[in-house]
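Take a look at the structures below.
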Structure I
Amino acid sequence: MNIVGVDIGGTFTDLVGCIDGKIVTSKTSTTPADPTIGFAKSLELAHCNVPELGEVLHGSTIAINTVLERKGAKSALITTKGFRDVYAIGRGNRIEAFNLFFHRPKPLVERRFTFEVNERVNASGEIVTPLDPQDVEALAEQLKQNGIEAIAVCFLHSWANPDHERMAGEILRRVHPDLFVTLSHEILREFREYERTSTTVLNAFVGPRVSNYLGTLETYLRGENFAGKMNMMRSNGGVMSLDQARAQPVSMMESGPVAGMIGAGRLAQHLGLKQCIGFDMGGTTAKSSLITNGEPAIEEGYVIGDHASGQPMQLPVVDIVEVGAGGGSIAWVDEALGLHVGPRSAGADPGPACYGKGSLDPVVTDADLVLGRINGGRFLGGSMGLDVAAAERAIELKVGKPLSLSVKEAAFGIATIADTNMSLSVRAVSVNKGVDPRETAMIAFGGAGPLHGISVARQIFIPKVVIPKLPGTFSALGMLMATWRQDFVRTLVGRLGALQESLVRQVFDELAATGKDRMQRDQISDAVADFRFYADLRYVGQEHALAIPVSGPDMLVGDTSKVRKLFDIEHDLRYGQAAMEENMEIVNVRLVITARKDDTIAEEWMNQDWFPTETAEETSRDVIYDDPAKPHRARVLWRPALPAGFELTGPAVIEEPNSTILVHPGDKVTVTKSGHLIVDIANAG
C-alpha cells in the first residue's frame, strides 16, 4: 500500500512516503495563510500520484498555534450553578513564587460568556437537581445573539454521570446547528474540575479553526480522487481518524513533534540504546523528550505555553519540553543591551534575512550562514539559495552595531545563546528527572537538529549523538511508524482492599465497551487490537498518582499484593523511596488500545543496509566553532556519498539535501551499517 506522512510545521512542510516499496521525501515552505498549499506542494515535489495513495498520515501545529496566538473561536462556557468561576480561579498555588510579574493563566473564555444552569449531580453520579431543558434552550438563543461560535459544556461531576451533559448537548446542537459543541465527558471522564474544564474549553476554542482546516484538506484530497484513509497524529503518539480529529482537535495539540519521538524510539531500539534523548530542532522551536527502552515517556497532563501561565490540558501526551529556539528564532537586543534569541520567530514568511524576502530581523539560520556552518548553495538540496550579504546586513544592523561587535562576533553570540536555550529543554527531560546525561545518548533530527544538536550535547556532556537517515524530515518518517491508539479513563476513587467488586467490574466493562465502540467506528479489527488496563494508584494522602499496569479487575479486589508490589517498585524508581507500610488508594482506571500496523516498511527501511546513492568530491571551507577570530578549516562532505563503515574526525561539515551536520574538532563520526551517523563527542564528561 502506498502511504505518506506529511508534517506541517511553522516554517517547513515535510513529507516522507512509501511509494511502490520505495521511500520518497520532500520539503517545502509552509504557507501560514493556507497550510493546504504546502501540503499539496509537498505531494507534487515527491511525485506522489494522489489517487494511488492508500493512506495519508498528517500532523500539524495548527491547534497549538491557535492557542498560543489566542486566535481561536469566540467561545462560551456552560457549567453548574455556583461553579462559574472554577475556570477563572484555577489552582491556588503560585508556581513562580519570586516572579514579581507572575500571572495566572488567562482564560480563553471571557467571564461574561461563562453561564450557569441549575443542575447538580453528586460524586457518586446521583442526580441531586434535574436539568431543566428550557433553561438550556433559552441559553442557546442567547448564544446566537452574542455571536458565539463554540461552546464548552462542563457540569460538576459529569465524569460520574454525563446524562445532563448529553441532554444539554442535544438541545444546543438542535437549536444552534452551526455551533461547535464540546461536552466534557466526550473528551475525558476524569475528576479534577479545573483541568477538566480547561481541556474542554481548549477543544472548543480551537475546534472551528481546526475543523475548517481539516475540511479544506479533505476537500482537496477528495478533489484529487483520493479514496484511501486519512489519519491524524495525536499527542499520545498514536493516530486517530479524521472524524475524531474534527470532534476532538485538542487531542492533536502536539501532533507533529510526537511523531519524531516515535521514530527516535524505534531507532533507539534498533541501536540498542536503553536511554536516550530525542532532540528535534525545526524552524520555530526545539523539542526534547526522554526515551527509555524505545518508548517516549507519556504524561497524563500538559500545559500549552508557559508552565506557570499556560493552559492546562488533562490528556495523555508524549512528554516533550519545548523552547522557542529554532532556525527562524529572531535575535534582538533589549534596552539594557542584552542579547536575546527568540521566542518570536520569522516563520516561513518572510523567514530569515538570508531568504531574500526583505526581512531585516537576524535569526539563527542567518548566524549559521555567516559562521560558515551551512552552505547557501546547497540549502534544501540547492533548490533555495541563501543570501549571505543579506544575513550579514541584518546581523550588523540589529546586533552588531548596538553591541559594538563585528558581524562574526555577533553571529557567534546568536548561535551560542540559541544552543544554551535549547540545552535547558534537554536538561528538563534528563537532569530534572534524575537522569544523568552522561549515561544517555542524543538522537538529533529536524532541519536544524543535526546542526546544533552536537553543540547542545557538548554543553551537558552527552557522550554520543545519533543522526538518523533523513533527519530533516524525520518527524514525517515517524508518522509512518505510529499505530492507531486510543486512551480512555474512568475515575474510580477508593481505598485499595476495600473496593466494591461490582463497581470495579462495571468500570472495566464500561471502558472495554467504549473502546470497542471506537474500534468499530474506525474499522479496527479485533485481531490487531491490543487492550491494556492501568490503575492510577497513590499512597493515601498523596496528591498525584502513578499509572500501574493491571491485567483486569481481579488485581484490584481480593488479594492486592501483586499490584501493591508493582506500585512500590515504580514509586521507588520515580522518587527514590517507597512507603510499603502505607495504605494505598486508586483514583482512576485507564484503558489504552493500540492496533498494530501491517505495513512495517518504514522500520525496515530505517534498519536496512546502507549503500551510497550519489557521488561527490570532498571540499573544505572555513567554519567558526568556538572563536570568531580563529575559524577552523573543516572538511565538507556529502552524506549520500558516504559508505557504511566510513569514519572521520572533526572539524567537518556533512551536508545532505534537507539538513547539515556540524562536527566539532576532535569528534569522531562513524557511518553505521544502516547508514545512521554515530558521533562520539571528544572529552564528553
Structure II
Amino acid sequence: MTRGNPLTWPWFRPFARRGRDFAGFGDDATYLWPRWLVLRAVGLVFIVVFAGILTDVAGLIGPDGVVPLPEAMEQIRALFPNQVEAFLRYPSLFWLSDHAVMPVLVGWLGLFAAFALVGNFWPRMMLFICWVSLLSFVKGWLLFSGPLVDGLILEVALLSIPFAPAGYRPGLGADSAPRPLVVFMMRWLLFRVMFESGISKLLSQDLYWYNFTAMDVLYETAPNPTILGYLDHQLPHLWHIFEIVLTFTAEIAAPLIAVFGGRRGRWFALGAWTLLQLGIQLTCNFGWLNFASIGLGLMLLDDQMIAEAARGLRLRSLANFLQASAVKLRPPPLGRFRRYGLYTALWIHFYLSVTVFTTLAGPPSNRVLDSVSRPLSFAFGGLGSCNAYTLYSRLDPFHFVAEFLGSNDGGVTWHPYEFQHFPQALDRIGAFSAPWFHRFEANLQVQASANDQAPPIYGLVATRLLEQKQPVLGFFASNPFPDRPPQMIRVAGYRYTFTDYATYRATGNFWERTYLGEYQPMTFIGPTGNIAQVTSSFEQLQVFAHYGNPLAQTKLGILFINGEEGVQRDPALAAKWFRRAGEQRQTVAQLNLGLMLAQGDGIPRDETEAFVWFTVAAHSGHPAAAQERDRLKWRLDAHIVSAAEERAAGIISELEAGPASSTAP
C-alpha cells in the first residue's frame, strides 16, 4: 500500500470524488430541477401546516382555548428576568401583540406565503415568511408544538432561503444557481434526518431494537395507527424482522451509500428512503413528517440524474428538455459582507447540528467545545431550527390512552368525551389522515405516553370542558352534555392493545383495553363556582356527596359517625348526609338515620322520626330495619304509630315516583 496522504491513494480517489459530488462541489452536476421540486414540496407542506393551524388556533390559544395567548405570553415573560432574553429564547411575532386576532393574522400570512411559494413567486421572501410565522406559533403556544414535525419543517425552511433562487418570478432560476455550500447544507440536513434516525436507535440501547422485536410493537404503540398498521401488526415475526432490516438499510446504509456510491448510490438511497417513509405514513399517521422527508429526499437528485431517468423511460423529448433547461451558470457574485455573513451563518448551523446530535449521543464533555457551543446555542437555539432527528429511537412499552370523562349527577354516571381521530373507541382505527396533523389529540397522546403523571395540558383541558368552552369542545366528536353541563371531569388511564384478526372478525373491535387507574386528580366545580382539583379521596367523596351522589353521601355519613380514616367524628354531619342519601332510596342511610334518631346520638332523640325511617328502609327489604321498626312499634302509642306509618307511606310513594338511585359512585 502506498504511504503518504490518503487523498493520493488510488482506491480512495473515487470515494473522495463521490463525496465531493454529494456535497455539491462536483464539476458536472446542476440542481435546478431538484431545487424546483423541493421548494414546491416545502410549499405544499406549509399549506397543510397553516391550514391546520387556522383550523385549531381558536381552541388552542384563542380567548376560550386551552391556553389563551395572553396567558401563554405571560408565562414566557415570567421565565426570564428581562425581555431581551425572553425574546431570544422564544422569538415570536406575538411579542408585537397578543390580541386574539393576532394568531389568525399570522396563520393567514403563513398560508398566503405557502401558496405563493408553490406558485414560485418571490420564493426567498415567502420561505422567510413561512418560517417566521410557524416559529411564532411554535414558540408562542408552548404546549402544542410537535417537536419533530415542527422542527423538521422549520429547519428545512430556514436552509431553503439561501437555496431558493433570487427574484420575484425566478422560474427555474438558472441565473441564480444554488451555491455549492448551500447544496451541501441541504444534503447535510437530509443525511442527518436519515442517519440520525437510524443510529439513534442503536445508541438508545432499547432492547426492542436489539432483540428484533421493535416492529412487533411499533404499530400498536404508534399514536394513531391506520388499518394497514393493524394488518401489518398481525403478520409473522419473520416479516417484522425484514422490516427492521429495511429500516436500518434506509436509515444507516442508504445515507452512507448516497455519499460514497455516486449517482447509482443516490438512486438506491432515494428509493429505500421513499419506500420507508411511505410505509410509515400509510401505517402510522405522523402528520406531515414523512411527506416532508420524502420531499427533502429529492435533494439526492441532480438535473443530469433526472434527465437520464427520463431517457431510461424512453421519454426522449422530456429528457432533452430537462437537459437543455439545466444550464450550468456560476452563481451570481455576492458582496463581501453578504458572502461572509452567509457562509458564517451556514457554518454556525453546521456546527450546531453536529453538537445537537453528539450531545444526544452522550460523548464526554469537552471544556473547549462547550465554551463555543453554549453561547451559540443561547444565541441561536431559540430559532428552533437545528434539531436532532431520533424518531422511535425508544419505543413505548404499550399504547397508553388517557380518556376524559364527565359527570353531571355527582359521579353516579360518567360519559366519555370521544376523540375524533385517535384511538379510544374499541371499534375504530385511525383513518389515512397524513399529512394532516391532528395537533390537539397528538399532543395529548404524546405527552401522556411520555409522562407517568398528567402534564398541565390535561388539567387545562378539563377546566375548559367544565366551562363548556365551545372551541375546546369542538376538538371532540360530540358534547356528551348538550343539555346540562358537567360538574366534574376525571381522566382515566387505559392500556390499549390490538386484538387479533379473529377477534376483529367476530366483534368488529380493533382494540381491547385495560383500566390502569386515574391519570390525574378529578377536576370539579366547587360550591362557590370555582374550579379546582381534588387533593384526597376524602375530598373527592365530599364532592360526589355535594352533587347528590347517594352512595357517596352514605359513605360520608358512615365516616362521620364512626370517625374513620382520619375523619373527626361529627354526628350532626353524619345525620345530614344520611338524610340526604335516605331521601334517594339508600336503605343503609335510612337505617343509620333511624338508629341515630332512636338513640339520640349527637342529635335530638326522636323515636317517632326513627320509626318513620325504619319503616321506609324495611319497605325496601332491609331486614335489620324491619327488626328495629318492630321493636320500636311496641314502645309507641298506637295513634303515634298510625301517624308515623302514614308519613312513611307518603315518603315511600315519593321515592318510588322518583328516579332510582345508582349503587355505584
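Say we calculate distance in nm of label points 7 Å out along Cα→Cβ at positions 482 and 498 for every structure; which of I, II gives the highest result?
When distance in nm of label points 7 Å out along Cα→Cβ at positions 482 and 498 is computed for each of I, II, structure I gives the biggest number.
With log10 I(q)/I(0) by the Debye sum over Cα atoms at q = 0.13, 0.14 Å⁻¹, for residues 106-425 alone derived from the coordinates and found to be -1.15, -1.30, which of I, II does the value describe?
Numbers: I: -1.07, -1.14; II: -1.15, -1.30.
The structure behind it is II.
Here semi-axes √(5λ) of the Cα gyration tensor in Å, for residues 258-537 alone has been calculated and equals 43, 20, 18, so which of I, II was it run on?
Of the structures listed, the value fits I.
Computing mean projected area of the Cα convex hull in nm², for residues 202-281 alone for each of I, II, which one ends up highest?
Structure I gives the largest value of mean projected area of the Cα convex hull in nm², for residues 202-281 alone among I, II.
If you work out Kirkwood radius over Cα pairs in Å for I, II, which one comes out largest?
Numbers: I: 26.5; II: 29.5.
When Kirkwood radius over Cα pairs in Å is computed for each of I, II, structure II gives the biggest number.
For the read-out helix-only ellipticity at 222 nm (-39500 (n - 2.57) for each DSSP H run of 4 or more, over all residues; to 500), a value of -9000 was computed from one structure; give its label from I, II.
Values: I: -9000; II: -18500.
Value -9000 for helix-only ellipticity at 222 nm (-39500 (n - 2.57) for each DSSP H run of 4 or more, over all residues; to 500) corresponds to I out of I, II.
Coordinate-derived values only; no laboratory data. It should be emphasised that the depicted structure is a prediction, and the values quoted were computed from it without experimental measurement. Cβ atoms are built from the backbone, for glycine too; each structure is taken alone.
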